[in-house]
Structure 1
């Protein structure tokens, strides 16, 4: 089962990679006072040196067991198109794709005030029903 999964690890433009190399790190936020985290150059080296081994779509095409792929239609962090790409690569009949309307990357569970976790409860229900049917 995957939730809001990426279809590729190579997520940066050539310009971003150039700046990453020049600076030795890539900030995870434009405002570093909010999030002083950054990605080290080792990640970029690993992505460039291990492209074949880090190919998520190639790995997806090898999955033979039942596979539930869930994604929010309103996810702006990871596009729902990535879930569709995983589904397209899955072996015929092995995968189930659930794109959930009006749902973001965190399944509207950033805080209980968002929706009282009702979306997240629905995700757990869908996953539980799917697991019961496929076990």
Structure 2
């Protein structure tokens, strides 16, 4: 259960890190070049992603014993979270711009490690 609590804090950290991204990745400048609807969709999606990450953190911190209990719902949620984070690994490694990843190497490595940790932690909870 300690690993699940750590996973909750990792997800909380990822959610909070999203508040630094607009400045770091120059959202205002880059989004200024797209149509208003694309900018609006991007902003809404970014907000929803942060909300989902906060929800995942709250579920994990508030119900870690349920996630690790071996019950049907606990296994399902743990497996779903494992799959969610596992699918994010190739996005981080192969889809995101390699120049940006190199320029932000510490953040890239931290995110990659977090993704592996989250995937493994939830997979272990699902299989427990």
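Looking across 1, 2, the calculation of helix-only ellipticity at 222 nm (-39500 (n - 2.57) for each DSSP H run of 4 or more, over all residues; to 500) that yields -11500 traces back to 1.
When mean count of other Cβ atoms within 10 Å over residues 93-100 is calculated, the result is 15.8; to which of the structures 1, 2 does this value belong? Of the options listed, only 1 reproduces it.
When relative contact order in percent (Cα under 8 Å, 6 or more apart) is calculated for each of structures 1, 2, structure 2 comes out greatest.
Tell me which of 1, 2 gives -0.51, -0.59, -1.15, -1.22 when you compute log10 I(q)/I(0) by the Debye sum over Cα atoms at q = 0.12, 0.13, 0.20, 0.21 Å⁻¹. The value was obtained from structure 2. Calculated for structures 1, 2, distance in nm of label points 7 Å out along Cα→Cβ at positions 85 and 117 is largest in 1. When distance in nm of label points 7 Å out along Cα→Cβ at positions 29 and 77 is calculated for each of the structures 1, 2, the largest result comes from 2.
Values quoted throughout were computed directly from the atomic coordinates according to the rules given, and no laboratory measurement underlies them. Here the structure is a predicted model, which means the values were calculated and not measured. Cβ atoms are built from the backbone, for glycine too; each structure is taken alone.
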